[in-house]
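Next up: the structures, one after another.
Here, each number is a calculation from the coordinates, and none is a lab measurement. This is a predicted model, so every value here is computed, not measured. Cβ atoms are built from the backbone, for glycine too; each structure is taken alone.
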Structure 1
């Protein structure tokens, strides 16, 4: 299994706010070999200090244990932080073959180990686990507390995991929520080389907003960037930039803007 560059898209399907931590797509102790389970943690970080003060530790590690220490962080507000796409050192030794570092995804929720869980954070925790189960074809029973798969650990504190898994299972059974943004993406056309329409302008604007339009693309045009952005033609230069964007996001680099490419372009 390669680096899991789809994790941000999975996180967004929860409806929670998402922060992509710089460099996450290539961060990890090598690729993630497989996903057979999800392990829930708390950070044991500071009692105060903002939404996710443990980010630097989870991302970079601590003395004696190099980061990343988990694929996701979960802030007190319910915000999901996407930290790594590769293997993380979040559970060893594991008592379960489905929940070791090579077989599972880790979620580090901000909590000092005694604080009450804010409702928004708890809801986001459940929804993230449910979306990960959907994405990787796992039953809710594969969602485990750290303490359930490592006898030396107490986290996440005070969460009844049977109730937690029942909530995860209910979301899985209900089917994915249809957000208006997902409906919009389903109705967008496929953009191919030679097309001439206003949706091509949308592609151009999104590529520029995502930082995937180098100055050389418009340097020789009369009017420069403005002329480039206003063109409605899907020419070879544009589709080459689409291919480069797809490659950077771990998609099939076919230069066609379709159902797999529209969401990361629009960041749905």
Structure 2
């Protein structure tokens, strides 16, 4: 019996040792690391800290009504040439008593996918009264308001406006508050501190077309000031959206990125 017990103890010790080795050497499961921006991308504040930021997709005050996927921090990220061009435009506007204000800059593909999922859910119309009061949600793809790819994801497109200095603060949006159509008179719309452009940002309506003939007077002059200032430094306006501009030539004309909007994505750039 003593011999058998000795053999048994040896077998148990050997098995335990093998188990310990297996446990130590087995690779640990690890989450996929987040993608980071190429070195050509920068935070706009690192190029021009005077440009006002109101990053709408980090808040619920947008056409979806919730914070959008991929927007971790209220940060404007752009390719360096686009950021430098905005700095030139800002320098000109400051001399006239105005400042640029950005609403959205680089947009990750996961955010675009969020927009697509929302657009396909025809029952979710929480923000319709403000952002698309006259558009049937089933028409958002056909009418070009939502698409599966966005130029923003290439890093050289920016949504922005102009603010008269000194800039007054914009009050926070309160989820559930009464909504007013984005094309209502400026005194009735959500109190954005920008100059009157005739509609609010992200207004899904033909009145948002930059040169819509119904927009006249000071509203038209404000749109032309924005367009003229940005065109002079290399930006091209999207005719359907007075706020939407793309810097040309784009450093990444065919690449749609998906790194998150976060300081970590451009750290050290």
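Odds and ends about this structure:
- Structure (1, 2) behind the derived value 18 of relative contact order in percent (Cα under 8 Å, 6 or more apart): 1
- At a computed 50, 23, 16 (semi-axes √(5λ) of the Cα gyration tensor in Å), which of 1, 2: 2
- Which of 1, 2 yields 4.3 [distance in nm of label points 7 Å out along Cα→Cβ at positions 49 and 209, calculated]: 2
- Label whose coordinates, when mean count of other Cβ atoms within 10 Å over residues 217-224 is calculated, return 16.6 (choices 1, 2): 2
- Answer label among 1, 2 for the case where FRET efficiency 1/(1 + (r/R0)^6) of positions 65 and 193 (r between Cβ atoms, R0 = 25 Å, to 0.05), calculated from the coordinates, equals 0.00: 1
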